[in-house]
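Q: Presented below are the structures under discussion, each in the form of structure tokens.
None of the figures in this text is laboratory data; all of them are computed from the coordinates on show. Everything quoted here is computed from the prediction, not taken from an experiment. Cβ atoms are built from the backbone, for glycine too; each structure is taken alone.
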Structure P
Amino acid sequence: MHSRQSAFGRLAFTLIELLVVIAIIGILVALLLPAVQAAREAARRTQCVVNLKNLALAALNFESSQGYFAPAAQERVNPSGGLASGEKPPLARHNGLSFLLPYFEQGNKFSVIDFDWDWNATSPYDNEAYTKQDIGGILICPSSPVYQPLRHATDYIGAIRVDVSSSGLKDLLVSGMIDAHGGIGEDEPIWRGLLQEDKLNMEDSAKTDRRRVRAGQVTDGLSNTGMYFEAVAKPFMFGFYTGTFDGVKETRFFNGEEDRSRNSRFRWASQRTWMTINDFCGSSQLINCNNVNKPFGFHVGGINISSADGSVGFYSESMDANAFVALVTMAGQEVLP
């Protein structure tokens, strides 16, 4: 009887031994979890790069076919009276992404949009039914912390210019951290990005500016000029944002609050979904300040940006401000480090 009890005793775990085993398993899980998370983020980042590369190649194929790059947006400025009900506009409002649809296997989506009417028109042709929808995640970075297929959003947008007249960049220009080019105004070509607004002014034809950029106009070099920039998770708000809240101007930190009134430029088909470089955070940081029409992503330490030669690079959020401006502009005559 005694020997049988001893045999059973040797086969069983004591409470202390069980707790030790659980603790060891917990430590192993804690050690492995960061590695697993890092591996998952690496996979998400790779898919983000693939999405951007496919988009850049679609833009290059469009340029080869049409002789110019699809603009960031096609826009018109109306006179005070606007258009009569049911009147076809002389230039319909669309995002340049819509023109690229057939060049990255979305020809079926392209074919149902009537480009004679605005992207969100509902009458006489219902474009809104075809543009306010998800298009398979090809414009969404998987590293985004929010799920947004029903918001018809894009995480990749063009930067049309550097706003040197804005107060946001004034300090960097005055200090020389951004080359002011002798104080030349922001409407000059030296501050323009590759993807610009193709704009029709219905009230003043002299102000019409049908910008259609050809590859030969990119004098800084295609590989040195950014095309599509990450601006991820819109219309949710992330990062430090300065605005007016309850009548008071202040800076707040946002970590996932959806606010379509402040972060409204997120729809892939809208002619308003583009960015300008017009603000900084910290001492001179231009990347990852906030995602309200700014370069912003969720990869550790920086964002992915596609260049006009079809390549995609990772750019650190601590990147020199002047070097980043050089990447944004297509004819700034700067030399990238």
Structure Q
Amino acid sequence: MKIAVVNFYNKRVLITGGAGFIGSALVRRLLKEGYVVRVLDNYLRSTENRLQDIFQHIEFIEGDIRKYDVVSLACRDVQTVFHLAYLNGTEFFYSKPHLVLDIAIKGMINILDACHENKVSEFYLASSSEVYQHANQIPTPENAPLIVPDVFNPRFSYGGGKIACELMAIHSGKEIFNKCIIFRPHNVYGPNMGEEHVIPQFIRRLMKLSSDPKQDISLPIQGTGEETRAFIYIDDFIDGLMLLIEKGRNQEIYHIGSENEAPIHSVAYKIAKILKQSIHLAPSEKSRGSTPRRCPDISKMKMMGFNPKMTMDEGLSLTLPWYLTHDER
């Protein structure tokens, strides 16, 4: 375990998983707003480069969310905890479901116990759209039924773990926190988001396959391409999260995302257009349990003034350059 310490000067917060894609963006915004930020991460799915340029301005604890002594230390003398530590990435749902669940459950128990021990007053839990899987309503509101369609399908280790975390946050949170809020990110993207998601996968595949822009190339995709998602750019997402800090209500759940639902094939063609590459799609069998449609109802966020500004074209034009200039890790 490594710890780097700076002097505190304002409201103290802890971000577990703060070296991840969303976590590091939140770290930057909170620093900009004058918060004192502590990060707990073990770099299991993240890298040091996301925080490298601001490392001297934060307190960083390198450690495992499953180790209580580490978590207790991280929660010491903080007023607010943002719990983002988890094992994300579709490939891990299928290959390491035991690890996904181990991190989910042990991590959540540890963070709640440590918050109680250290008298943390505010708690924000990062959940997921995976908790409601195949929604019977699109756009999907926060009160959609939470389900695990098939306990034998390893994919649902992720959503199942998040459901358990939500239950613990709501019911244990009543006894521990003055303010406890759950937020569900929906398909957040941007530079340095990792390699396991659909947008970086399309970018990497096209980078490997393209040689002559005039030559039409075949881009492999899972499913038919008609499957839909509603993507939100990372800056818009963090704007929404900051709204929750200011206006979110205790014991509430909020969907943070965009209502601009689009078929996956349109994302592939947008990326190809930016790369000036002619493509045709090569459909394949979908992963077992994958969701055909996903789009959040963000009415609760809109009532607080939330309004995502970045179009998909604008967001991709900011995302692609990072992947074009950084080798696959």
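Q: Taking 5.9 as the value of distance in nm of label points 7 Å out along Cα→Cβ at positions 14 and 262 derived from one of the structures shown (P, Q), identify that structure. Provide the component values of the computation, followed by the final result.
A: Values: P: 5.9; Q: 3.9.
Source structure for this number: P.
Q: Taking distance in nm of label points 7 Å out along Cα→Cβ at positions 22 and 158 from the coordinates of each of P, Q, which one would give 1.1?
A: Values: P: 6.0; Q: 1.1.
This value belongs to structure Q.
Q: Consider the structures P, Q: one of them gives 24.0 for mean count of other Cβ atoms within 10 Å over residues 190-197 as calculated from the coordinates. Say which.
A: Numbers: P: 24.0; Q: 17.4.
The correct label is P.
Q: Starting from the value 3.9: which structure in P, Q was distance in nm of label points 7 Å out along Cα→Cβ at positions 78 and 222 calculated from? Provide the component values of the computation, followed by the final result.
A: Working: P: 3.9; Q: 3.1.
The correct label is P.
Q: Determine which structure produced the value -12000 for helix-only ellipticity at 222 nm (-39500 (n - 2.57) for each DSSP H run of 4 or more, over all residues; to 500), calculated from the coordinates; the candidates are P, Q.
A: Source structure: Q.
Q: On mean projected area of the Cα convex hull in nm², which of the structures labelled P, Q is highest? Spell out each step's value before the answer.
A: Working: P: 26.0; Q: 15.8.
By mean projected area of the Cα convex hull in nm², the leading structure of P, Q is P.
Q: Still on this structure, please answer the following. Determine which structure produced the value 2.2 for distance in nm of label points 7 Å out along Cα→Cβ at positions 86 and 134, calculated from the coordinates; the candidates are P, Q.
A: Q
Q: One of P, Q was used to calculate relative contact order in percent (Cα under 8 Å, 6 or more apart), giving 17; which? Walk me through the numbers before you get to the answer.
A: Values: P: 21; Q: 17.
Computing relative contact order in percent (Cα under 8 Å, 6 or more apart) on every structure in P, Q gives 17 only for Q.
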